[in-house]
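Derivation of every value follows stated rules applied to the coordinates shown; laboratory data play no part. A quick note: this is a predicted structure, and the numbers were derived from the prediction, not measured.
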Structure I
Amino acid sequence: MKKKFWVIAGVACLVLGIQVKNVVFIEYKVEGISMNPTFQEGNELVINKYAHHFKTIKRFDILLFNGPENNVYIKRVIGLPGDTIEYDKDQLYVDGKPVNEPFLKDLKTVNQGYPLTGDFTLKEVTGEKEVPENSYFVMGDNRIHSFDSRHFGFISNRDVVGIVSD
């Protein structure tokens, strides 16, 4: 009788654990090359769906979000609410000040001096001077091959599925 109880209790805990995992976490398989070299096509990620509700999203966080045509995307936060963004000669400027993007160092080396990010201002690509409240400007690390905020505009805080990394 005791053995049967422990078997049932063990199975119940296993089922409960699986259900909690499915409610709290989402599994995502990276598609495409827009986040190379940070993430490669086929990388499998497990993302906490609730962390961004308890943590402030910061510049350079990587987000999983619902984008155009109900597709799920993975991109890096470049612009936060209130920011003005500009790229000039492959240099990011936030509110007029240069900002280093250390995660692009290897790509810049491989690209042998050719720019990764074409020149633009936020106003040119979105029609807005600054990132709106509760919104983010996101880009893939592989800038030349990324469909991102330069094409579809800002993402809303309500479209964020989870934070992939700090």
Structure II
Amino acid sequence: MEKYEELLVAIRRVIRAIDLRSKKLSKDVGITGPQLLVIQELGADPGITAKQVSDIVNLSQATVTSILDRLESKGMVERVRSESDRRRIALYLTDLGKSTLKSAPRSMEDSFIDKFSTLEDWEQSLLLSSVQRVANMMDANDLDAAPILNIGDITPK
């Protein structure tokens, strides 16, 4: 097997692991990885705005708004308009959102971070630059991405 084929197989394995994790998360608690990330931010900082969530999770406001719409329709998130500034909308978890957050499994990202953190600094830098180069070679530099291992909803709206 050529080295580029081995690399593509490794990339496909990563994609498959992400897909399987996302399906398990959806089956176990009824939300996707990105939805979990947003719920975690709202749990950590109740009352923040969609713009603040967008900045924290490194996703576009449009993507975060779509995620919030889905979470609101599931009864997990509540949007509350400020009395003092009608333009500001604060986000809060409902009781269902809080219980979903509590029952969510440990994320794949947490496990990855634990293992990545044990590497020497030079190994971390090498991996980072290599994966950034792969993303560049795949013309993926300008894609909307968050520091989570899944971005899409696996169920239709």
Structure III
Amino acid sequence: MANKKKKKLTPTQQQYQTLQKQNETKRPVLKNCIKAFFVGGFICFVGQLLSTFYIYYFNFTEQTAGNPTVATLIFITMLLTGFGVYDRIAQFAGAGSAVPVTGFGNSVISAAIEHRTEGFVLGVGGNMFKLAGSVILFGVFSAFIVALIKTILIQWGGL
């Protein structure tokens, strides 16, 4: 009877979940939220400064200053991503760095940088809008639908 092998018991689902909870690293949710809030707020603050700059120095109106402001924010984000700075900001801030405009610029340029070894046409050009393409498509399609509805309402004398 000395040769009897002890059968190793497999943990049950409940034991596994208990073990997983014990070994799970606790995330500092409040700290992460505060960092995201302040970094995202700072990005928006920079956007507001740019908008004010375009209004006062280039005589844009409040409505027309948005376009160059967005373009400038995307350009700055793409430069920072190209130099590797935006990745560090994103690691620190998490979701706070994903403010829609800067997150869009980062996703476009990151895909382009990742595939640059495959060439400009098939690598950069083919993969640049892989992630952001759906966002662009949805935005264009939504704008078309809204414009179509507005045109119909104007034709009926509703607006």
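Using the calculated result -19500 for helix-only ellipticity at 222 nm (-39500 (n - 2.57) for each DSSP H run of 4 or more, over all residues; to 500), pick out the matching structure from I, II, III. It would help to have the intermediate numbers written out before the result.
Working: I: -7000; II: -19500; III: -22500.
Going label by label, the one that fits is II.
Can you rank I, II, III by relative contact order in percent (Cα under 8 Å, 6 or more apart) and just name the one with the largest value? Answer by largest value of relative contact order in percent (Cα under 8 Å, 6 or more apart): II.
Taking mean projected area of the Cα convex hull in nm² for each of I, II, III, which is largest? It would help to have the intermediate numbers written out before the result.
Details: I: 12.0; II: 11.3; III: 20.2.
Across I, II, III, mean projected area of the Cα convex hull in nm² peaks for III.
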